[in-house]
Structure I
Amino acid sequence: MSIRLSREKINFLARQILDSMFENDQVEFMDEPNEIRLVIVRSIEDELNLYEKIDLKAIAKIESQK
């Protein structure tokens, strides 16, 4: 079972995260909002890719034990 999110959903999540960071007075931004959003997008994509690799390894392990 792999988790796939559309580019639109990933961008939506990234904007939501960025908006919540803007609301936090303890966060100081050192870059443009769009650059920060792109980093968030890449981070979400990296996490989803990692999860997919782990999922495939788990499936392969289960299949090898049958």
Structure II
Amino acid sequence: LEELHENTERLVQDQYGNYVIQHVLEHGRMEDKSKIVNTIRGKVLLLSQHKFASNVVEKCVSHSSRQERAML
């Protein structure tokens, strides 16, 4: 998963990569979810307007902790 974390920002905007990130958000370990949330934090407005990344933003909201949602 280290390679995934190194490329999260690119993958969330990719036609197929966004599904990989969504899968980790739904089924992954809490630490992996947190890394993804931290990567997109501060970019939510921009990513929520993107065709593919907006789906990842939705998963972040629905599958993250209350604290992480507040950070978004």
Structure III
Amino acid sequence: AITRMRNQFHDLRGTPVMVTYHPSYLLRTESNSPDGGKGEKRKVWEDMLMVMERLGLPISDKQRGYFK
């Protein structure tokens, strides 16, 4: 269910919320995947970039290209 809900904003009683993976999931994935969990971490980072954009926070080119 989280996979389908992430990467988009949802409304929770009038407050926009972003669903993403829990940090413990990222740590487990890191030790159990051939790429060290970079694919999942990238997804979380993309979610965080969307939140930063929504808040009007500056995002550097380095931040945008962090996982590329």
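A short reminder: the numbers here are calculations on the coordinates, not readings from a lab. Since the structure is predicted, the reported quantities are computational estimates derived from the model, not experimental observations.
Of note:
- Kirkwood radius over Cα pairs in Å - structure with the largest value, from I, II, III: I
- Relative contact order in percent (Cα under 8 Å, 6 or more apart) derived as 50 - corresponding label from I, II, III: I
- Label whose coordinates, when helix-only ellipticity at 222 nm (-39500 (n - 2.57) for each DSSP H run of 4 or more, over all residues; to 500) is calculated, return -26000 (choices I, II, III): I
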